[in-house]
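Below: a set of structures, written as structure tokens.
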Structure P
Amino acid sequence: MPAAAVLRVRPMLRSLETLDPHEVYRGQVFHDGLLWQGHSAGDVSRYRIDAHTAAGERLASASVPHTLEFLHPFGSRTVLVVGKHDNQRGGWRTYHSIVRFLAGVAGGPPWLLVKTRAMPWRMQVEQFGGGPGAMFFNEPGSRKVVRWNGWWSRPLQPDIHFPGTMVHCGRYLFVLERTDFRPGRETIARIDLVTQAVARTFDGPRQRITALVDVPGSPWVAAAEAWADQILLIDREANRLAVTLPVPGMPVELAAFDQHLVVLSAESRTLWFFDLAAAGLPLVAEWDLSGLGPGFEHPRALHVDPASGSVFIRSAFHPLLEGSAAGVTLAVDPDRGTFRRRG
């Protein structure tokens with residue numbers, strides 16, 4: 001696609017929510033028409049989850065007895081939350097909560113039903129992958145990914161060094177593998193859930209993989225390689241790098257929708273929209289986020305609602321980034337051209 005055909009958009013930006021100044025977690029997901037936000041700053045009495053419309057109106061809120069570090073889609077109008085809490089008598093324990101959005105009865109307001117499960121004491125899980133029929137949690141300390149059925153855990157055979165984000169694709173589970181506790185030497189491991197064989201996608205570590213997502217309707221999973229200024233499209237079946245998309249400005253977050261991929265570059269403050277269903281995988285739109293202001297220093301989550309044309313960016317507090325602020329920003333293409341565009 002000629003460069004002139006790329007839409008250059010200065011989106012309308014609106015602060016959707018100001019988070020606690022010391023909110024450090026990425027706890028956000030857009031799922032089933034709702035924007036879900038986690039709040040984990042302060043003490044446990046203040047931890048909660050909110051459900052919003054795509055326009056940002058808060059519909060319901062509920063307390064959660066642990067931090068809300070990661071939020072994942074989990075069925076119809078339902079999300080799964082992973083976090084932890086320090087029990088003074090027993091120390092740190094990890095939990096997951098299943099949160100369901102329920103319509104109000106007899107004209108009453110909607111509400112959230114929260115069911116929390118404490119993980120066994122021996123387990124210190126970090127993230128979740130999969131869905132209701134196949135639940136996977138990672139244990140970075142034990143170098144294991146475990147399958148969970150609600151009552152017992154069963155570790156998968158392969159050792160994965162500091163396993164991180166997990167993407168479940170049929171018989172395969174792709175896992176971000178962190179070869180060092182410091183960022184910058186990550187790789188991707190694919191576990192065959194039938195044979196439990198593991199195969200690394202790359203021969204050596206990459207330059208800071210910060211995000212890993214499935215791209216439904218395509219043959220790929222996508223990863224952001226921040227320090228290399230590129231996106232990696234990995235063929236699921238062949239488990240090899242199929243396409244590299246150059247993205248300047250340190251791409252750190254990804255979201256997939258309707259065979260499109262949107263990428264957030266933190267340094268350049270730009271959103272890049274690629275059409276993965278068109279020949280050549282063209283860049284179709286570029287959004288200038290310079291209007292976000294000086295507090296936009298640590299973006300931690302990116303989600304899209306193609307039905308409304310809304311893009312949700314969650315930034316968190318980072319103690320080493322001067323001026324970083326915690327909040328949620330709504331970005332919208334005023335002409336809606338981005339979401340009508342095909343390559």
Structure Q
Amino acid sequence: MKFFNIIFLQIYRMFPSSVKQSNLFNFFKIIYWKYFLNFSRFLFLKKNSFNLDDESKKKIKEINKNISINGIDIHNPKNIFNNKDIKTINNIIELSKDKIEEFENFKKDNDFNRFNQNLKNKGIYKPFRFDLGGYLKFKDKNIDTDDFTKINYEILKIGLKEEFLYLASLYLGIYPFLGRFYAWYDFPTNENKTSSQCWHKDTDDKKFFKIFIYLNEVDGNNGPFCYIKKTHQSKKNSEIQKYFKKTDYSTFDILEDNDVHNLYSERDIIECNGSLGTTIFADTSGYHRGKKLKNDKRIMLVFEYFSQSSNFNYDIKFNNVMNETFSKKQLVALSKI
């Protein structure tokens with residue numbers, strides 16, 4: 001398969017960029033991605049059903065439709081979580097408190113410069129964010145679950161929910177790979193907005209989407225997730241490219257606020273304010289950002305579902321606790337097959 005992949009890549013390079021960006025060409029790229037690069041996950045999906053009632057499936061199909069059309073769908077927790085899920089989310093919040101308190105004490109001890117330098121060294125410079133759930137480990141592309149603490153298992157109980165795996169399967173057309181799962185603690189800084197606080201697009205796979213869950217109330221002052229509807233459908237546009245800029249330590253192109261407001265309708269620019277448990281489903285190949293915090297804090301769970309052929313895949317080693325806590329089907333969502 002590796003040999004054929006090399007051949008396909010060589011043929012792909014022969015086409016001019018104008019052809020590569022056409023809708024027809026992108027359609028064939030998705031076909032290649034789904035039926036060649038991820039055929040094992042396509043087969044697994046066909047051979048395995050989801051244990052959900054008709055009402056649940058209907059609700060999830062509606063979410064999938066909205067993501068497909070607009071790139072985003074937003075729900076309050078009553079629509080998404082059962083009592084068991086709410087208990088798990090409350091456990092995550094309690095476990096986060098100690099980590100946040102420890103980090104805030106660390107900042108007071110004037111070690112914040114060391115924290116920032118460590119982020120720069122790892123190539124993830126987000127001076128407004130503290131990792132509560134293992135985000136930095138994904139850079140190594142190797143995860144050993146013996147390193148997990150209780151918060152990691154609790155986070156996975158949400159990310160591997162049957163409803164979320166079903167939604168990801170609908171949207172991707174293959175059995176999903178839970179490519180990232182973590183929790184963020186965002187806080188105000190005196191620095192200019194940078195990195196993911198600016199309007200940008202993700203390019204993590206041919207097709208993918210993320211789930212964001214607020215663990216505290218979020219409004220315009222403490223970093224709401226923002227999105228421009230339907231920009232997940234638009235490919236590179238020379239008219240937009242001339243507005244692209246870079247920020248320090250970011251690899252992606254960003255758009256500034258004034259350019260966004262000139263290029264897009266105000267009704268399509270969404271600021272996602274919400275209470276604890278508000279859940280945002282978004283295809284982040286569309287323009288989005290986490291608004292810079294003015295005060296307070298934002299605590300948020302993030303799950304990303306894509307394929308095992310993504311450049312951001314990883315290898316994982318399961319311990320006994322993982323095997324006892326999750327079903328085989330759930331563990332496949334973390335594994336290459």
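Each value in this text was obtained by applying a stated rule to the coordinates, not by laboratory testing. Nothing here was measured: the structure is a model prediction, and the numbers come from that model.
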Using Cα extents along the principal axes in Å as the calculated read-out, with 56, 52, 40 as its value, let me know the right label among P, Q.
Q
Quick check for you: by relative contact order in percent (Cα under 8 Å, 6 or more apart), which of P, Q is greatest?
Q
Given a value of 0 for helix-only ellipticity at 222 nm (-39500 (n - 2.57) for each DSSP H run of 4 or more, over all residues; to 500), point me to the structure among P, Q it was derived from.
P
